[in-house]
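Colleague: I've put the structures underneath this note.
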Structure 1
Amino acid sequence: MTAFTAVVEKCPSTGLYVGYVPGFPGAHSQGETLDELRQNLQEVIEMLLEDGAPALETEFVGTQTIQVA
C-alpha cells in the first residue's frame, strides 16, 4: 500500500473541496464533502497507477505560515 499526500482547498465560488497530489500529473479531483473528495482522489490515483508507478515531478515537504504586517 502506498500513501500520497494531497493538498486540499475549498473553492469560495462553488463551495467544493478541491484536492491534488503535488508532483503527480493528473491526480486531482473535487467533492462536496471531504469524504467525497478523498474517495474521488483515491479512485483517480488508482486509475493512474494502472499505467505503472508515477515518476513524481516534485516531493511534498509541508506548509509554512507566513506573517505579514
Structure 2
Amino acid sequence: MANYSLKLDGLTCGGCVKAVRSAIEALEGIESLEVTQESAQVVGSIALEKVLEAIENAGFEATPLASD
C-alpha cells in the first residue's frame, strides 16, 4: 500500500478541491483520500505517476512531498 503526500498548486476554491478529488477518486486502487486547497493525502495501490497525471489532467499541479 502506498501513501503519498502532495503539495497542490492552483486550487483557489471549493470547486477546485472537488475537481481534484473527483479526478483522483476515478482512479482504480484508491483506498483513502483527503484533499484541501493546499495538499492531498492519497493512500492506495496505485503508482504516484497516475495520481500526478490525474491532477494535471484536471488542470492543476502537484508536487510529491513524501511517500511511504
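Laboratory data are not the source of any read-out in this text; all were calculated from the coordinates shown. Just so you know, these numbers come straight off a predicted model, no measurement behind them. Cβ atoms are built from the backbone, for glycine too; each structure is taken alone.
Colleague: Consider the structures 1, 2: one of them gives -10000 for helix-only ellipticity at 222 nm (-39500 (n - 2.57) for each DSSP H run of 4 or more, over all residues; to 500) as calculated from the coordinates. Say which. Before the final figure, lay out each step's value.
Modeller: On the way: 1: -7500; 2: -10000.
Comparing all candidates, it corresponds to 2.
Colleague: Shifting gears a bit: So if we calculate distance in nm of label points 7 Å out along Cα→Cβ at positions 10 and 58 for every structure here (1, 2), which label has the highest result?
Modeller: Working: 1: 2.4; 2: 1.2.
Largest value of distance in nm of label points 7 Å out along Cα→Cβ at positions 10 and 58: 1.
Colleague: The value 13.6, 48 for Rg and Dmax of the Cα atoms in Å was derived from one model only; which of 1, 2 is it?
Modeller: Numbers: 1: 13.6, 48; 2: 10.4, 30.
Computed on structure 1.
Colleague: If you rank structures 1, 2 by relative contact order in percent (Cα under 8 Å, 6 or more apart), which sits at the top with the largest value?
Modeller: Details: 1: 24; 2: 49.
Comparing 1, 2, the top value of relative contact order in percent (Cα under 8 Å, 6 or more apart) belongs to 2.
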